[in-house]
Structure P
Amino acid sequence: MKKQGALLIAGLFAGSLFAFSTGAHAVDTTGTVDYTDGGITFDPQDPENASASLPKDLNFGSHAIQTTADETWTATSDGVQTSPVTTGQVAVSDNRGDSSTGWTVKVNEPTQFTANSKPLTGAELSFTVGALTNNVNSLPTGTRIADSAKTALLVNQTVTVLTAQPNEGAGETALPITKFELNVPKNTAKEQAQYQTTLVWTFSATPS
């Protein structure tokens, strides 16, 4: 009888151990990462790559006056037409983390090439672009210059370069400029002087 009682107690103890060891018990560990507004930047500068931003100067060179043939000059590093071509990039870095508003880039040539208050009548500045890219698959689809297109600027007429609609244009967007050209008609009167103009690139944080 004592032997049977001891076996019964041992059996109950073993059963309780088995029930305890197979019971489910969960513990949660929560991981968090907090992203804040990284801002939006037009024409971000890259000291190691000048062509990753808009050029500061366009040098179309020095040429003898003539009025018998149309002229087309390309902006180069020093104005010499055989030197490296001046390139650039229209770039927007949009890290706001807010897709409710887009952005727009426009360009305008307010005045004609001018020297001594006299315009280089009929002169036409143009630029050619490459393929638009975006690093997070968020390409702008609004009004913009088409890939590989050449755009001629008319004096004091604004051109829309890029438009990102809401929910577009996040991350790094870039439109390379492969060439700047200046066309001067043969019958344009010219003086012995340096003619200058300015391109104004305008950025706004909402499409228009």
Structure Q
Amino acid sequence: MLSYLEFGMPSMKDKITRVAIELFHQKGYFATSVSEIAGQCGIQKASIYYHYASKENILFHIQKVTMDELTGYLRGNLDGRDDIEARMRAAVHSHVRFHLHRQKETFIANSELRGLTAAHYREIVAKRDEYEQIFQQIIREGCETGVFVPVDVKILSYAILTLCNAGAIWYNPEGRMAVDAIADIYETFVLRGLQKGQFPGITPKPGC
């Protein structure tokens, strides 16, 4: 899966973004200065502002593009799948695969929200809500059709996404398992939890 920065020759704006991703991932947003970003791009600090109004604007751009591409990737993997179990498998696999392939961007997206202005924060949260609602709808339909055990849809969607997000923290690209093999493990674990008789400690309740 190619990053949105890897198509063709990068522009200076793309280079700034790529360098910022590396630094935000290594050091954190607040510990990274505009001077450091400019230095690693081989340009003057003032030149950054030709492409971005502020360091926060760079962070917002990374967050926005990551969320848009994550949502697009999920929708693409769900296209043509009508069976509810197949949809949930595809959703989990898609989420894990994207987070492992785009480890740095998704780590930043999940850990640096506090660096955004109030307006940008609201915009990113709205995109996250839209994404979460896709998972919630799959879970809700599974509950209503009896494929999944009845649960609190919203809470369980948060639990699944939090579990799957964690891969961006610990994943090692040089590790012993391929991305799809890891995604398969997550997929099986989540489906077993959702299926009737496989969710210990949950008492079925009417409705979802």
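We did not get these values from a lab; they are worked out from the coordinates using the rules stated. All figures in this text were calculated on a predicted structure; none of them were measured in a lab. Cβ atoms are built from the backbone, for glycine too; each structure is taken alone.
A value of 23 was computed for relative contact order in percent (Cα under 8 Å, 6 or more apart); which of P, Q is the source structure?
Details: P: 27; Q: 23.
Matching structure: Q.
For structures P, Q, which has the highest computed value of volume of the Cα convex hull per residue in Å³?
Working: P: 186; Q: 136.
Going through P, Q one by one, volume of the Cα convex hull per residue in Å³ peaks for structure P.
Figure out for me which of the structures P, Q the number 2.3 belongs to, where distance in nm of label points 7 Å out along Cα→Cβ at positions 28 and 60 was derived from the coordinates. Let's see the in-between values first.
Values: P: 6.7; Q: 2.3.
This value belongs to structure Q.
Quick check on the output: 3.3 is distance in nm of label points 7 Å out along Cα→Cβ at positions 116 and 172, derived from one of P, Q. Which one produced it? Display every interim value, and only then the final one.
Values: P: 4.8; Q: 3.3.
The value was obtained from structure Q.
Given a computed value of -22000 for helix-only ellipticity at 222 nm (-39500 (n - 2.57) for each DSSP H run of 4 or more, over all residues; to 500), which structure among P, Q does it belong to? It would help to have the intermediate numbers written out before the result.
Numbers: P: -3500; Q: -22000.
Only one of P, Q returns -22000 for helix-only ellipticity at 222 nm (-39500 (n - 2.57) for each DSSP H run of 4 or more, over all residues; to 500), namely Q.
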